[in-house]
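Throughout, read-outs are computed from the coordinates displayed, never taken from laboratory work. Since this is a predicted model, take the numbers as computed values, not measurements. Cβ atoms are built from the backbone, for glycine too; each structure is taken alone.
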Structure I
Amino acid sequence: MLKILTTQLQGLFQRLGNAEEENIEDTARLLAQAAIGEGHVYFACFGEFEAILTHASSELEPFAKVRKLTDVSELTPADRVCIFTPLATDEAAIALAATLSVPFAVVASENKKNPSNTLFEEAYTYVNLHVRGGLIPSETGERLVQPDLFAALFAYEAIKLSYDEMLVGE
């Protein structure tokens, strides 16, 4: 089972890296606009993606100028927001996006059952996590191991690598 899990995660990461390379770069560039200027980068993380904010705020490798988004009225034109949510159909994330007056990025998976994607249409940049469900089939036919957080952390690290590179070059 471990080999199956490893193979499936490698496939997900390759798919994400190949399909979203340009969007990851664009997202890093958007967020770097705040860090290079006088703004801050605000993360709005939903569900299990709260772990991304915890990781980004850690002292080991912090995301420069990151803050947790708690009040949209405190945002300035120099700030940028990145929304992390497991599904692009998350109503709380969509409601938040509708209130934002600053450029924002979204990192989420699209729901293949619901082709409309308000977050994609509203976001300045959008990184699709390409998660389609569980990775490993069980004996009963259901899919086990939901890789949403794995994919989101992979995307976060890819964004951070580009972001940090942009800040060093500044």
Structure II
Amino acid sequence: MPKQGNVPPPLDYLLAFESAANCQSCADASRELNISESAISRKARLLELHYQVPLFVRGHKSVTLTPQGQKLLDSMAPAIQSLRDTSREMLSRHNRNPVTLAATNSVAALWLMPRLRKFNIRNKQLKIMLVASDDDRECLGENVDLSILRGDGHWPGYSARLLFGETVFQSVRQPF
């Protein structure tokens, strides 16, 4: 079993500590992280228990770092910032070029949606933005990358291919 000193504290303790240290206030840190002031204070205390040293000198409505707290903040700040930068980069890559796909309401509901989950699992690097509309102008808008429409395939300025045929049928009710 590892010694306590070899086990890093939970990340949420460190984030609460960092925010409180930078804001010099648990109240301001709570607004920054969108969690309660008592949660910030509790996480800071748990971090102090983890390291078994005081990290803050608590005032009436403010906190200041102890020398141990300043040392912790100085050493962890670059690592936390690196995590933030990497997260931002990874998310922006995924969100940088979403593909906007437009389809008629019936195609979107009956054909596309049942297949979209499987497609997303296989193509995690793509983000599909779906527009479902029976208005061709909306489906051919300048913000739309691909469209699935019904028609003869002649839309000036667009290249079209037949995906599948359409069968129209009428149900006949049988009398009882």
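Quick look at the numbers
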| read-out | value |
| --- | --- |
| Structure from which 20.0 was derived, mean count of other Cβ atoms within 10 Å over residues 121-128, options I, II | I |
| Entry that produces 27 once relative contact order in percent (Cα under 8 Å, 6 or more apart) is calculated, selected from I, II | I |
| FRET efficiency 1/(1 + (r/R0)^6) of positions 25 and 137 (r between Cβ atoms, R0 = 35 Å, to 0.05) - highest-scoring structure of I, II | I |
| Structures I, II, by mean count of other Cβ atoms within 10 Å over residues 81-88: label with the highest value | I |
| Identity of the structure behind 21.6 (criterion: Kirkwood radius over Cα pairs in Å, calculated), options I, II | II |
| Answer label among I, II for the case where percent of Cα pairs over 14 Å apart, for residues 17-104 alone, calculated from the coordinates, equals 70 | II |
